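So, here's a batch of structures to check.
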Structure 1
Amino acid sequence: MNKKGLGLISFCFLLLILTVGFAVQQNSGFDVQTFKSNLNWTDVNISVIESPDMGNALESLVNGLGEATFSIAKWMVEWSSQNPTVPFQLLIYLLLLSICAPIIILIIKLLIIIFLLTKEYFQNRKEKKELKRIKNKKDA
């Protein structure tokens, strides 16, 4: 797995953690033990006939990520119920902003380029008119 794939999985885990924490804080009568007992991962069996080793690897990956996700969600439910002052909504917005930051920076750069090009265009037109006016005054 390359750096982008691992970063995407990390962002998904962080977003899951923050969303679960925010949901626990918003529900005043949230029962942590009921949630933890009802949230269980069921192993997935993947059988690949052409290459069974690849099937086993894929099965281990899916089951490992699924179990890790459910365990993280259980841990976050308990932790957020014990720490009700954490600003999860702000953290969610900051995480989403950090995901969108490269796109926002690119858009700002493009807007600056467009602004500079239009400014240069209008300045050139103005200078050409001024030169034409000076040339006509000189000829007369």
Structure 2
Amino acid sequence: MPLRYAALSASGTFDGLTATTVGGSAVDMGDNARQKVRNLSALVTVDAETTSLTFTGKWQVSNDGSTWVDVANGSQNAAGVVLATGTGGADAAVTRAFPAPESAYGWRKARFALTNGGAAGTTSDTYTISYCFRAGP
């Protein structure tokens, strides 16, 4: 199974967006007959430059690639942890890896998504979502 690094990359800005969820590219997890992906994680980089802007990440799953369902975090369904908060200056970009939850492997598609909050974004509030995994047959 070949190792894929930073595959299916998607990037953009939160220019003019408030309380909006933006999804990364969909990962084809496989169908009923075979699993295509193992050891999936999202490689996420965000740069929150706008004062009070926050980025929170979450995994989502789908069987049709158009209707996405948030995956609950753990047995207590805890809210996603804030990944970055803007302070109105030249903040450094934050990069983190987020392992896919076990339940994602029971769906046809999975993706990582970011939600912004606190303030409207600008062109300097950027994100990149890509994936690392072992690809199956």
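Any read-out appearing in this document is the output of simple, stated calculations on the displayed coordinates, not a laboratory observation. Note that this is a predicted model, so its numbers are computed, not measured.
Descriptive notes on the structure:
- Structures 1, 2 were shown, and Kirkwood radius over Cα pairs in Å, for residues 43-82 alone at 11.5 was computed from 1.
- A value of 49, 31, 25 for Cα extents along the principal axes in Å, calculated from one of 1, 2, originates in structure 2.
- If relative contact order in percent (Cα under 8 Å, 6 or more apart) is computed and equals 50, the structure in 1, 2: 2
- With helix-only ellipticity at 222 nm (-39500 (n - 2.57) for each DSSP H run of 4 or more, over all residues; to 500) derived as 0, matching label from 1, 2: 2
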